[in-house]
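As structure tokens, here come the structures.
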Structure 1
Amino acid sequence: MIVLSNPTTIANEINVIHSLFEEGLQLFHVRKPDYSLKEMISFVEQISPEFRSRLVLHSHHESIENFKINRIHFTEEKRKKNLEFLPKFTNLILSTSTHSISDFNSLAPEFEYAFLSPVYPSISKENYLPKTDLFEAIKNRTNIKTKLIALGGINSENIEQTLATGFDNVALLGSIWNAENPIKNFKSCQKIVLSSLQ
């Protein structure tokens, strides 16, 4: 299971991130679209070095050289602009964002996994709704090299159904950062994912 950061700074954020890792979170996507390079470096520096190998950077990819980070994420827009540069990232683990199954199917094999979103009405973005039935659409999946990760409106009530319909894993955002108790929410979602994927 994957967790994405809140896009803006929030109270107690670093403590929550550390607690998520301590509870077994495997990958944490640092998605701070408005952060400067200096702000990004400052943010990552606050995360304990023992957890930095589990971080995935969405922006300021050059800052990974300062830390032991070997994962970077491309937004859909950045991916389409940088296709010819993919071979230079051979030492890194790559992921990206998609919004249609045709886009996902056409991904280069360099991408380990990709988000497909929004699967459900978003918890964190108002009026961000699925434009098509992605559960119907993924029946046309042909790309089996890249793992397909469901994003958008994922919570403990729909994870089991989501994984049963063909997604390889799920990513959480709003169900963590919009929750009164993010760690409790994470643990309940994690339990469902682990039992569903066994």
Structure 2
Amino acid sequence: MNSSHKPIFSIIICVLTIAISLFVAFQISGSLFGKSRIIYLADYGGLTIDGLKNFEFWRLITSQFIHVHQKHMLYNVLSIAFLCALIERNIGFWYVFSIWLVAGSLGTFFTTQFGSAPWNTGTGASQAALGFAGFGLLLYLFRLKRDYLLLFCVLFSILPAMYLDLRTAGYPKPGHTLSFAIGALMALYFLFGQSSKDQKDERS
């Protein structure tokens, strides 16, 4: 695998997440690090079932930039910054973009199924972070077994998130679980395709 890719997407997505989440927090609470009450976040791009019914599919993207708690946002950004950058250097821009978009948006959408309006608004980058963790874990197990920095970043993304889930809900949140599974499945697809490509190169 090529390790010379520049982590351009990782930088862009982290900068956008910080800037947009802090801006929304300031608009709602009057403080950059204030709490953004979830009942207001639909007005700032949060994902809602009604929004999707009205073909507002852009919410699948914008919802990943806004957060209720800014400390949680910073943790998510750190998880993505380290883990996504390592993965992007190995597999390139389009794969990490796909992980962020698919695992993040589907996990956020799944979250909206558990709760009643207006508290079922899907927000946050934790779903994407768990998607990268699922991808990174399989990448470590099957291709980069000695990359302990990658393993550390995977654990950094998973363990605190699972602790918070167990502490607040008593079980891993469904959106997080789905995103992790999607990331792992995308890793299997990537690894299988890479293995097939390597075999063809050996034969030619």
Structure 3
Amino acid sequence: MHLIGITGVAGSGKDTAAGLLRELLQADGQAAAVAALAAPIKDMLLALGVPAPYLHDRALKEQPVPGLGLSYRALAQTLGTEWGRALDPDLWIRVAELRARHLVGEDGSIPALIYTDIRFANEAAWIRRHGGRLMRIVRPGVAPVRPHASEQHVHDLSVDVEVLNSGSVQDLRATLQQQLQAWGLLSGPAPGQHEEAAA
């Protein structure tokens, strides 16, 4: 199984990059899935009554959730760190390992997993332990979001490559394709291009 971990500040384009990596691998005939260590945190917040748009719409993530008075970002960060990591720094890794079994399948039919939110040294070490690779997405001009420990270490993590996301999605896709080829994870150029601007 191939693991690819993506790090970078909020708004740098990690989810966009993960989706493109999945498309490139699938176009090459390889099954791939996108996952996130924070996925169970989102599930928990949905169960608490946070409306789904506040989890996904970038314009709403920093706005107070009606009835709660706190933003999705504040809720997710503190649930993940002040609660989860305070109990056990490896809690979300353990949960991810349990979830990976379902994503990969008993027969290993999904050989590539792309994690969109590697933020701490132990998470990066987990990717490495499984023979995975780490990539940092860098987007110039992205303003910092709410200060928090989960955003403080992304610049310090040792990565295999930094990917500059300063153009269109097509530009980003071409860069990621070259990187997958350099890692030996693609057999050849993948067909198709996206024209829309990077999000």
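Ranked on relative contact order in percent (Cα under 8 Å, 6 or more apart), which label among 1, 2, 3 comes first with the largest value?
Max of relative contact order in percent (Cα under 8 Å, 6 or more apart): 3.
Work out which structure the value 21.0 belongs to, where mean count of other Cβ atoms within 10 Å over residues 8-15 was derived from one of 1, 2, 3.
Source structure for this number: 3.
For the read-out helix-only ellipticity at 222 nm (-39500 (n - 2.57) for each DSSP H run of 4 or more, over all residues; to 500), a value of -23500 was computed from one structure; give its label from 1, 2, 3.
The correct label is 2.
Here, each number is a calculation from the coordinates, and none is a lab measurement. What you are looking at is a predicted structure, and each value in this text was computed from that prediction instead of being measured. Cβ atoms are built from the backbone, for glycine too; each structure is taken alone.
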